[in-house]
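Listed below are the structures to be examined.
Just so it is clear, none of the values below were taken in a lab; they were calculated from the coordinates. Computed from a predicted model, the values in this text were never measured in an experiment. Cβ atoms are built from the backbone, for glycine too; each structure is taken alone.
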Structure 1
Amino acid sequence: MSIEAWDRAVASFLEGSFEHNPPFAASAGRHDFDGRLPDWSPEGLADRAAWLRGQRERALAFDPAPLDPRRRFEREALIAQAESDLFWLEDGDGLRNPLHYAGALDPALYLTRPYAPLETRLRACIAWARAVPRAAGQIREHLAAPLPRTFLDLGELSFGGLADYCETDVPGVFASVEDPDLQRELRAATAAAAAALREFAAGLHARRDEAREDGYALGEARFLRMLRETERVDIPLAALEEAGRRDLERNLASLREACAEWAPGVPVADCLARMQARKPAEGPVLAARRQLADLRRFVDETGLVTVPGEEEARVEEAPPYQRWNAAYIDIPGPYDRHLPAIYYISPPDPAWTPAERDAYVPAETDLLFISAHEVWPGHFLQFLHSNRAESLLGRIFVGYGFAEGWAHYSEELVWEAGLGAGDPEIRIGQLQNALLRNVRYLVAIGLHTGDLSIAEAERMFRELAFQDPGNARQQAARGTFDPGYLNYTLGKLMVRKLREDWTEPRGGRAAWREFHDRFLSYGGPPVPLVRRAMLEEDGSLL
């Protein structure tokens, strides 16, 4: 088979992926898919699974010998992507997890990304809203069985928040469109969508008495299969857990040293409390805007990694239906050039006590490393590179371990490169973010392969990651429906090990920029595939 035949196979895989997941296509900038939702019916899902199996078998049967190195790598990445999608579709409990649907149902693309005139985006939003009632009915079937309490809570928050978003945010965004017919269509469509979503959320709320406290665990076999199928990581559970505990202990030791320098004689927990009390005076959104300018300047001055473009990220408050996560970034896809990315920061839950709400707001130094993670040199910079990858497949598919591993790695990278000039308070902020991800790693393993309870997980976030009560509750609950959140630390450890092995014969730290540019050039495939390509061997991942 020829190179041309392989390129056609890649194009076919991309188009099929878009057809089966239209919101993913629209988010990537393929706006011919605007307004459409996936077919979540049993027939639609069976068709998607059969298609994925066929794509995997087609790629496996393709002789890699005639291909150049880039395309041979692309073949491995395509097989990995198909197997990852199949795992979540058939084996990973994705269909009974509200998180599986929340992203696809999010209409923010049409409201916040100025990829087309407002009237064009209004028409897309109307089409989306008209598709919601049918989709809600399909999703209801997958969430019919008794669910873990955390799944019900997430579903109620996400679907109820989307209903409010339809009624409050959507009309205001499109108010300046003067076409009265379109405005009538919008009101009718969003009213129907909001009613369907609110009914769905109310149905989940009504089932709280039947909620299970367990029922979320994948079990050891499926958890390890998740890592193999989605991240190409094949490591025994004991070795995996040991690597996480080793990194936790490394960071705890560094925290004790930093606290001894910054607050001599003060217990570590009190040292963290003192740091967390130093909130940004202007609030986290305005503070993050200030921090991004400083971080961009630091990345430029140190030359840690190439910045391939002049794009910047905006900072906004997160919409209500996305506030299960303290901070995240929405980045336009590779087909949408020169559009703003938005870094969202969540305010505290108004239902919490005043003390809990105040504690939830990040400290100045804590926020600094959240900003590094989300923007410079984290997610935003990584997507600037992936959106320019030579392989179209690399531009479109960016995996969990690659994206979160790079972003978390970036936090320690900027400290190593001199951010803060050795200020121990800055170091404490970096370490608290690292400890949060360390505990996620161990909690994911404990909740899904052991007998760790949600209450015990929450206590681990309080005692080992020094999280406030609200964040600790959110993080423990997240572990039940997001078992892959160990990928923050897992990905970081794999990137650090690859950096060590690749740069050691090339001058060590002097080769960091070359390493970072080379690593990011692959787009976002599983890190073990990048390791094999850069070193021409597998070796130890951790």
Structure 2
Amino acid sequence: MKTTRAENLLAAALVSALALTSASAQQPSASKTPNMPARNPWLTDSVNPISHANPAQTDAVLHAGPTNGRKLSTGDVKTVPTVFTCLAMIKKEGGETILFAGGLHGISKIIATGESFQEVSFLPYPGSEALAAKATPEAIKGILDEANAAYRAKDDAKIFAVSKKLEEVGFNFTALMNGIYGFIDKDGFYYALFGGNKIIKTTDDNDAKKPIRMVKVKNLAEDLPPELAKSITRMVGMTMTYDGDIVVVGSSPPSKDGKPPVGALVLLDRDLNLKAKLILPGDAIDNSIAVDEKGGIYVVTSQRMLKVVWTGKKLAYDEADGGWQSDYDRMSGEDELAKGPMSRGSGTTPTLMGFGDDPDKLVVISDSAKDGANLVAFWRDQIPAGFKQKPGTKSARIAGQIRVDISTLTVECSPNVLGYGVAVIDATYPKSFGRPEMYANAMTAGVTRPAPLGMQKFNWNPKTHSFENAWVNKKIVSADIIVPMVSAKSGMIYTTTMEKGEYQYLGLDWETGMVKGLWPVPDDSRVWNSAASIVILLDDGDFLIGGYFALKRVNVGDGK
């Protein structure tokens, strides 16, 4: 479609209004293609085979995204109704692009070949059939209509009340995790977490015309001692190692009686048979995990950062086995949850930095320091000879750390890493409803309550072994707490923002933080939200964006 001159002028004006960066940001774009994580041969070969794009969890891709902003029309967007869906995994089969999207109640199979975006099959999770039957397109539209009316009234109480409507069709904090972490393996099988401590393995027999069918369901409680099975009920992360094994992590939920948490790592084969488990008394695990091609499994808990390895006989983090552990700055879990964050300890999934011939190999998290979050880099392998522990850090394992200026509390979204650059967004709701109220926080922020603001990028200097500030853009309204995506070819990082309560999709220059592309959505509907999702770049540069009410394919190019 063609855009009008007025629409292009509007988009250009909005870009100019939004571009606020630090003076140090005025740097030329890098020309060298950065090293990327090694491809895991056990995963399907696509632009998004696994949550966070790759096993290193970098949320960065080599292929191009869009560059020219414009006002979007309703014709630019195709949707599949959903109560909530975070993201979809992608595979190619027989010339077709097939998406598996694990949502609140089950798994959608969507054909996205060319310009298509059509749900062709839906498989409820075992035990979720009744709720899935309630969540009809008509029911979802009815709740969306109420959400739109509450937004237009700018009524805090009415917006909050919509979250209760969502509860009637099965939305709650535990169910929010369903389908967020999963992957498609090299043989086309899709795996996803659901129900707190279960894994489902499914397939369409690699035929675009066939429906999804269940292959196996694994209840992880069956492999735990009875007392642990009662407490470890919240599995939050899953990945596939470069040896073709599955690792799942989780822990007990926050206790109302002050009982210490207990965490667990579980190693399975692709048929979901138990190979090993590692129990961590006193550790809560509220984030997913990263893996490298050498067998390292990187786990952040409420107490420490761990490198775990599979020795062939056991999961271990002892240095003698090739693992390690390190403390990091943090509040107590109770203090942190009382202030509203989603996680105990670090809020971020560990993200690897440094690949191929890059001199420094690191794993990066945000901590939960009492005075505000720091970005922290740990040495992944041996600590370099002669390296001395830096002042203010908790161990010599910490290569460097730096204060995140945009955050007053914690960072909840996984960092974006490309080359030695790393970006984070603010994820602290200034006037939070509290940890479980994800919908109310996302929908009131920037409307009736203040929103988290800002994105900040740092560069790692391998000569000085330290982080350096690259830029800050304080205009980004991160009400949705979305994980951005970086395109190496376009040199842009893509995320979402708001202008007077209305949604916009945008791309920032990776080197400068200046807004290069801005895509205001067609109207003020809440369907355009991207809450708790990840920006996925399809092969043609279209955005795939989840959130409440619909999974969305957005044509953000020059029109088709």
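For the reader, a short list of remarks on this structure follows.
- Among candidates 1, 2, the computation of helix-only ellipticity at 222 nm (-39500 (n - 2.57) for each DSSP H run of 4 or more, over all residues; to 500) that gave -3500 used structure 2.
- At a computed 2.1 (distance in nm of label points 7 Å out along Cα→Cβ at positions 184 and 216), which of 1, 2: 2
- Set 1, 2, criterion distance in nm of label points 7 Å out along Cα→Cβ at positions 232 and 248: the highest-scoring structure is 1.
- Among 1, 2, structure where volume of the Cα convex hull per residue in Å³ as derived comes to 139: 2
- When FRET efficiency 1/(1 + (r/R0)^6) of positions 48 and 376 (r between Cβ atoms, R0 = 25 Å, to 0.05) is computed across structures 1, 2, the figure 0.10 traces back to 1.
- For semi-axes √(5λ) of the Cα gyration tensor in Å, for residues 144-455 alone computed as 33, 27, 23, the structure of 1, 2 it came from: 1
- When mean count of other Cβ atoms within 10 Å over residues 72-79 is computed across structures 1, 2, the figure 17.9 traces back to 2.
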